[in-house]
1. If mean count of other Cβ atoms within 10 Å over residues 11-18 is calculated from each of 1, 2, which structure is the one that comes out at 16.2?
2. I have -6000 for helix-only ellipticity at 222 nm (-39500 (n - 2.57) for each DSSP H run of 4 or more, over all residues; to 500), calculated from one of the structures 1, 2. Which structure is it?
3. If relative contact order in percent (Cα under 8 Å, 6 or more apart) comes out at 13 when worked out from the coordinates, which of 1, 2 was used?
4. When you work out distance in nm of label points 7 Å out along Cα→Cβ at positions 19 and 43 for each of the structures 1, 2, which one comes out largest?
5. Out of 1, 2, which one gives 0.95 for Rg/Rh (Cα atoms, Kirkwood Rh) as computed from the coordinates?
6. Here FRET efficiency 1/(1 + (r/R0)^6) of positions 3 and 75 (r between Cβ atoms, R0 = 25 Å, to 0.05) was calculated and came to 0.75; which of the structures 1, 2 was it taken from?
7. To which of 1, 2 does the computed value 9.4 (mean count of other Cβ atoms within 10 Å over residues 27-34) belong?
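What follows is calculated from the coordinates using simple rules that are stated; it is not laboratory data. What you see is a predicted model, and the numbers here were worked out from it, not measured in a lab. Cβ atoms are built from the backbone, for glycine too; each structure is taken alone.
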Structure 1
Amino acid sequence: MELEIQKWGNSAAIRLNQSLLRQIKVGIGALLVAEVRNGGLFLKPVTEPRYSLEDLLITCTRAKMRLEEEDRGWLDDASVGKEA
């Protein structure tokens, strides 16, 4: 498939049609890593998961929030400045 490089503001851009997006299993807003290989451009989806704060907080259960001895030391220590 041939793709035309077009001007987009002060940058160059190519358009990826829905067929290409489906083949690499990504959609609008997905992140791609660009690599130069053998004189060509290789694009691949970013594989590291992206988490939102909401996603992370859902996994915080009371059982997972137990305090270790070091944590208790920090909490029980006297303040040294103007901490609340």
Structure 2
Amino acid sequence: MKEVLVYTVNYCPYCKKVEMLLKEKNIDFRKIDITENEDEYRKKLAQYYDIQGRVTVPQIIIGSTRIGGADDLERLNNSGELDKLLKD
């Protein structure tokens, strides 16, 4: 299974929603809480993943692919594409 990274902040309900979905599906993920250095991390994420405009959280990365946020993850899950994307 590909590595899953989730960039979060501790006050975000969408971040908690993503964590809950991943846990329900028994998907191992690494949570990176950016609350303490939020502005710095948002700038780094924008540069690294070439994100135009405001960087929101959660940001979900599967393997080397940035899939976006909570709505994007839910859409992938509902369509069955999430399971395909997770496979090596």
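1. 2
2. Comparing all candidates, it corresponds to 1.
3. 1
4. By distance in nm of label points 7 Å out along Cα→Cβ at positions 19 and 43, the leading structure of 1, 2 is 2.
5. Going through each structure in turn, the value belongs to 2.
6. Value 0.75 for FRET efficiency 1/(1 + (r/R0)^6) of positions 3 and 75 (r between Cβ atoms, R0 = 25 Å, to 0.05) corresponds to 2 out of 1, 2.
7. Derived from the structure labelled 1.
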